[in-house]
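We did not get these values from a lab; they are worked out from the coordinates using the rules stated. Note that this is a predicted model, so its numbers are computed, not measured. Cβ atoms are built from the backbone, for glycine too; each structure is taken alone.
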Structure I
């Protein structure tokens, strides 16, 4: 089974404040397959982290197709311990705004991403996704698409 590494990062300046999401998709050898970023509007850091995971999953579908993603072993790597542990069922969700985002990811996981796992990584190992999230926030006033 082909393995894909999905790095995601979300951030918010002000918490809540203007937020951005960054995604880097790598093949099993560590080569970057695709990058994506999106400005998210005003939200909290944790909301941005969840939306970054959603951006990553949607980008995977655009790159590989809806059918192929079902047969990929996808390891999502996040530097948000809270969001990673919530998605792994280790922490409960106390912020009401996060529940619909969690459910959306859960449903995508069940329906389309059968081999999706979440792993917490140190911030320094998530530099590319972090750079993309910050770039999305920096370019907030400019017109941009999601895929780059």
Structure II
């Protein structure tokens, strides 16, 4: 697998843990060049990562980032990430996706079996714990491969 993944709302976890994980998958993570360039950079990306953390180097909240990314590439698959486990952020991520896709669904490593990934209405969520646990990391790798194909 190869292609560019835009780290659209970076946070230290995204850069230090998610970046290497994506490179292991054969993907090239790139940082945004600023909020005004998100739509342009999303046009050439096969995937986008949006941190759900309270703070980020990007001066936009997750909803603002998602809106700009979708303006540039309405079909790009989005991966949401944070330090919290799936149950703590599922409702927030789902709310973001439902703004553009009323039939949106969010998936995590616990729901790998048959999850319809890679669609604009399908969000994938990974936490730091998902990448630190060997079994969950392997599941996350398979899900990334399907989501960013």
Identity of the structure behind 15.6 (criterion: mean count of other Cβ atoms within 10 Å over residues 31-38, calculated), options I, II: II
Distance in nm of label points 7 Å out along Cα→Cβ at positions 15 and 47 - structure with the largest value, from I, II: II
Distance in nm of label points 7 Å out along Cα→Cβ at positions 55 and 79 - highest-scoring structure of I, II: II
Value 0.9, calculated as distance in nm of label points 7 Å out along Cα→Cβ at positions 23 and 63, assigned to which of I, II: I
Given 2.7 for distance in nm of label points 7 Å out along Cα→Cβ at positions 87 and 119, calculated: source structure among I, II: II
When relative contact order in percent (Cα under 8 Å, 6 or more apart) is computed for each of I, II, the largest belongs to: I
Structure (I, II) behind the derived value 2, 11, 21, 25, 21, 14, 6, 1, 0 of P(r) over Cα pairs in 5 Å bins from 0, in percent: I
